[in-house]
Every structure is written in structure tokens, then in C-alpha cells.
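Q: There are structures below to look over.
Quick note: the coordinates plus some simple rules give every number you see, no bench work behind them. Note that the structure is a prediction, hence the values are computed from the model and not measured. Cβ atoms are built from the backbone, for glycine too; each structure is taken alone.
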Structure I
Amino acid sequence: MSNSQPLSALDTDQYAHILQHPMLDLRAPIEFQLGAFPGAVNIPLMTNDERAQVGTCYKQHGQEAAIKLGHQLVSGSIKEERISQWMAFCKNHPDGFLYCFRGGLRSRIVQQWLAESGMPYPRVIGGYKALRNFCLQQLDTLSRQKMLVLSGYTGSGKTPIIAALPNSIDLEKAAHHRGSPFGRHALPQATQINFENHIARQYLDKGHRPTWIVEDESKTIGSCHLPIALYQNLKQAPIVLLEEPFEYRVQHIREEYIDLMLAEFMQQDPEQAWQAFSQYLEQSLYAIRKRLGGALYQELNQVQQQAINRHREQGDAQAHLAWLTPLIEQYYDPMYRYQLEQKQDRIVFRGNRQAVFEYLSAC
């Protein structure tokens, strides 16, 4: 396939190839924020305001007037600066593609300007819409594949096993959320569209597999909803149960909720990290106060505050075990134990990390 030729909208077999390469997204930032593809870079033809002006002009005066206004808004030094940015992307990613929403006017204009500047670059006819529809088709195909569900008590270390398997789909990575009340990260989680696109991308990247391994999840991971067909498949799939000692699970949860989260906040803003970290812990505990019950919530909240202060003043991350331990014993474990009782007949294997990894690796 030549890198200088646009793709036909009928060449759906090429979309997998496109999604595995760098992509230049020419849509306005507001469009990009609603949904994009993993690895896509947004260098828009028009800003949100410029796009709004052109849209209003189109409604009031028609396409010709709107196109004329668009060329007026993106001209002179503004046009030169944007072409310079696009050319830098193309030089850094010679194997990439550019697209707008439907692969129409915006991408044709940018492709023409790039060609006139000595930088021919392929565009996707059908654009974002065609690629998005292709991702939805991949989700539908994935939802009908044979699956095994990796389950286990909170803190068992399921995610590292999922990450190490070549035939796994990491739903929590796609959602950018760990799927628990304390599961968010320092940066916002994925939009629903990005979540779905990321799952499709994982499926495409890993190729055809006889069996797919997916972590046990509820209908939602943070604010992201699992595709209905995929969730229905997971509800019926055989279960592999990861079993680890309570002491290991407590420390693993401390590493995730405390060590890794503080490091994330430090990376984002060292000056505000402790405040953001404290709010994360406080808000996460507050979100489950009704399930905990008033007395237990008040107790854990008080101990949590003491642990945060000791951690900050003395560097003692282990202080958090004073509230994490009862949280696991009185909230996480009873809830999971009840859920597991409903799934006993689906368990096909159980064991520790090594045994479970070896079993799943053979699937």
C-alpha cells in the first residue's frame, strides 16, 4: 500500500493497519476530547471557535460561504504555523495517516497543503467515523470469542498477570481506572468512546487467539461501561481463581493505593501532590460511606487522616495499613466472598500466582 495514496472507504481490511500506525487527527479539540484513537495526535485545522464560526456560516449561508470563511480564518501566518506543525508530525511519523471526521473537506485541504509543501501524506477516506465503526465491529467480534475470566480477592495481583499474557485484554488499562472505589488515577480516566477504541486496539494488536483472558469486572469500570455483549460473555465464561495470602494482598493494595498514587501525583504537580493525594484517599473512602455504615466509616476516616499525616511528616507509608486492613477485612472481602458464592460452578482452576500464570499461559 503506497503511503501517498488515500484509502477507499470500502477497504475495511486496511483499517486494522491504520489503527496500528501514528495518526494525525485534524478535528477541532472539542471533537478530539469526546473520542479518539490510542496514539492519535490532535493538530486541528481549526480551533473550536473557528469551527463554530464556520458551522454557523454554513447553516446561514451555505457551503460555499462556509468554505470561504474557513480559508479566511486559516490564512497567512496562522496557516503557515499549522502547516509547519503538520509537516513536523509527518516527518517524525512517515508511516502515519491523517483524518478528519468523515474524511472529507478538512482532510482533503490539509492533504493538499502538505503536498504543495512537498510532503505528500495519506488520508483516510471515511475518516474518524469509518475508523470508529471499524472499532465497534471489532468489539462485536471480540465479544463472541471464547474467554476465561481471571478472578480473585482484591489485592491478589490479577492485573500484572493480565499484563504479562499475550492473549489478554486489559480492560482496566483501557479505562485508565482500576475498577474499585480507590481505582482512579492522577489523570482523568478514558471517555466511553476512548475506552471502547482502546479495547478494540488491544484486540487488533494481539491478533487472533483461540482463547482470551479478561479480568473479572463489574458492568462499570469507574465511569466506563463494558459493552453489553462483552459483559454478557464474561458473565458466562469459565473462571480461573487467583488465591494469595491476606498479608500479600494488604501490601499489594498499599503499593497501589499509596505508593503508586503518590508517585503519580508527584509526577503531575510536586507542589500540590500531597493535597491531591490526600483528597484522593478521602474522597474514595467517602464514596463508599453508606456501604461501610456510619460507625465504620467514621472510624476508618479518622485512622486514615492520622495515617496521611504520619506518612507526610515521617515518610511512613506502612501507617496506612491501620485503615487498609479493616477496609479489606470488613468491606472488600465480604463483598467478594458473596459474589464468588454465586460463581462457584464456573471455577475451572484455582491456585497462586505461579500456578495460575502457568495455567493461563497454556490456554
Structure II
Amino acid sequence: MKFAFMCKKGQGGRGRVAVVGGGPAGLAATGYLVCQGYEVDVYDKLPLAGGLMMFGIPPYRIPRDSVLEGVEDLEKNFSVKFSYRTKVFCGEPRHDEGDEFVNSVIDLRKIVDGYDAVLLTTGIWSSRRLGVPGDTSKGVFSALEYVYSWWIYELGYSAHKPLAGNKVVVVGGGYSAIDAAEVALMKGAKEVYLTYRRTIKEAPAGEYEIRRVISEGVKWVELVQPTKIVVSNDRVVGVEFIKMKLGEPDETGRPRPVPVPGTEHVIEADMVLAAVGEIPTPPLNTECDGIKADPKRRVVMVNERMQTGVEKVFAAGDVVTGPSMIGKAIGSGLKAATHLDYFLRAKKVV
């Protein structure tokens, strides 16, 4: 995976840029910028670059060796400096998933003051909860947390082997749900239920992916929604669901799932994995000296040129768009890097 695909070697001398976040958007932007002659420093809270490509997406989807080769190319051939285990934040740091690796915290304002331009690409390292009684009980995890714990263990960054679960219920119909169900099955779970409130035709991951994991042994249960986690001694022993029926289209254009009264039932489980969406994790709370994040969606607010409220600070990837596919994040990073380059070129002309 060659991030600096536009050139073989960087020229340097054009200026210094900081990229905050070493996921797909940040790496794609870094590759573009070094080819334009910029010196780039990348700050990332994890022990390796790649973001969810390394720590959230199974290696059979995106080979880790390919990502590592691309990062090594940036380091060796383009002198990109990576500062790992470093969280950049404005104000009191918020705790996000993956923060256990952080050794140091740098104030975002210091980064902004120290570079000609800054690009924020900090992704979506926070998961939505189920929002039902018992969802903080032992044995309930986010899909990201579960898959992430297995990959850091396999990469040798954790000595603690995660629990595989025996009877596992996954809630959700997107790629995170597919990955969590598949990993649970691979790691030894005897029964894995993949549950979704609509039908297979409306599932974000697509019918093909769901039928693929069904063929591997995952049990698909559609038109159900959790109403509570069944708990004994503060530990999950099952999930109570209510059956749903499809109603009129909602704001997404998909038929709205409507509860069917009196259809509550329980699926036994000793582990529940919530794959109901991730939340952007900008390096600030709501405002930092002109850089703003939407208080509801938590995305960094940018204009059509991907600029924040501070003209030399840009943002891209899932921290701007919300959760998306890897290709879209890469495209967003390249778009922001292009505008950042135009901005610095224009400043020199003036």
C-alpha cells in the first residue's frame, strides 16, 4: 500500500506540516504532501500507524503487512517522522478507545503554533452504547473494543488474551457487526448470533457479506431489537429482544422498524457485542481557539476547502464525515491535502 504514489522520492523545502492521526485519511494526505515537497510529522496515539486498518479491521480484509510497508516507505524514502503513543488534544483530554497506549499528551494549540499547517484526521475511536438497561454489565463490549483487543493481543502489544465467549450475541448489521461475529467464531465461540432490527436486504454490510458469515456458522436473526440485557450477578446471561416489523421509510429512505407488542423473547448469551455505530473523536471537545466540533455529531466543522475556523488548520476523514468506508476516508484525506497545498502555495505568492 503505497501512500506516496505520486512520486518516488520527496524534495523537501516547501514547509512543515503536522498530521494528527495516522489512519487511512492521514496516511493518504501525508503521501500527497511529501510528494509536493513538504516535511511532514505524523502524531498518533497508537503504537503503529494505520488506525483501524491495523487495529480495527481484520487482516483478511486489509493485509497488515501492506499497510506497514507503506508506512515504512514514508519513513525511509520521505523522512516522515511518526510520533507514536502520543495523543494530541486541546484542553482536558477525553478518554477514547485505544487510549491505553498513550504515553504523552500534547496540546493541539502547541502543534498549531509549531507548523505552517495542520491536518486533523483522528477518526472514530468511540462506540455508541446499546442504550438499554444492563448495557454496562460484565460481558457487554463494543464491537470495536472486542475486535481491537484481539488484534493488539495478536500483534504482541498486550499480554492479556481476550475472552472469546461461548454464546455471543452481536447487535448490528454493518461491517463492524460482521467483523465482530466472524472474529468471535474464529476465536472459539460455540454459538454466534448476528441480530439486526431490519431485514438482510436493508443491512449496511450488504446481503453478500451476511450470507458469507452465515455459511461460516453465524446465526442470522433479523427484525429484532434489544430491549434489555438480562443480568445475573452483574454479568450478562442473555439479551431480551422484541420483534420488529417494517413501516414507512424514515429519513434514510429505508423502512422504519416498528416494535411488535407482546413479542419479547430472550436469547441466552455470555457475551454481547454492540455494533451500533462509532462516534468521531476530534482532538478537542467543542471549541479550541477557533477550531470547532459539532456538539451533537462531534465531527470537526470545515468549509468546502476542508478548512476549520483556523485557516491553516484542515480536517479530513471520518472525524469530518462520520463513519465511512476506507476508500472514502482516503479520498477525503487527499482532498484536504490538496487544499492545504493550495493554501500554503498562495501564502508564498502573496
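Q: Tell me which structure, out of I, II, gives -8500 once helix-only ellipticity at 222 nm (-39500 (n - 2.57) for each DSSP H run of 4 or more, over all residues; to 500) is calculated.
A: The read-out was computed on structure II.
Q: Name the one structure among I, II that distance in nm of label points 7 Å out along Cα→Cβ at positions 84 and 156 of 1.1 was derived from.
A: On the way: I: 5.6; II: 1.1.
The read-out was computed on structure II.
Q: Compare mean count of other Cβ atoms within 10 Å over residues 212-219 across structures I, II and report the one with the greatest value.
A: I
Q: Please state which of the structures I, II yields 13.6 when mean projected area of the Cα convex hull in nm², for residues 36-219 alone is computed from it.
A: Matching structure: I.
Q: Ranked on distance in nm of label points 7 Å out along Cα→Cβ at positions 52 and 276, which label among I, II comes first with the largest value?
A: On the way: I: 2.8; II: 1.8.
Between I, II, the highest calculated value is found for I.
Q: Please compute Cα Rg over 2.2 N^0.38 Å for structures I, II and give me the label with the greatest value.
A: Structure I gives the largest value of Cα Rg over 2.2 N^0.38 Å among I, II.
Q: Right, next: Check the numbers for distance in nm of label points 7 Å out along Cα→Cβ at positions 116 and 196 across I, II and tell me which is largest. Walk me through the numbers before you get to the answer.
A: Working: I: 3.8; II: 4.8.
The structure with the largest value is II.
Q: For structures I, II, calculate FRET efficiency 1/(1 + (r/R0)^6) of positions 268 and 316 (r between Cβ atoms, R0 = 25 Å, to 0.05) and state which one comes out highest.
A: Sorting by FRET efficiency 1/(1 + (r/R0)^6) of positions 268 and 316 (r between Cβ atoms, R0 = 25 Å, to 0.05) in descending order puts I first.
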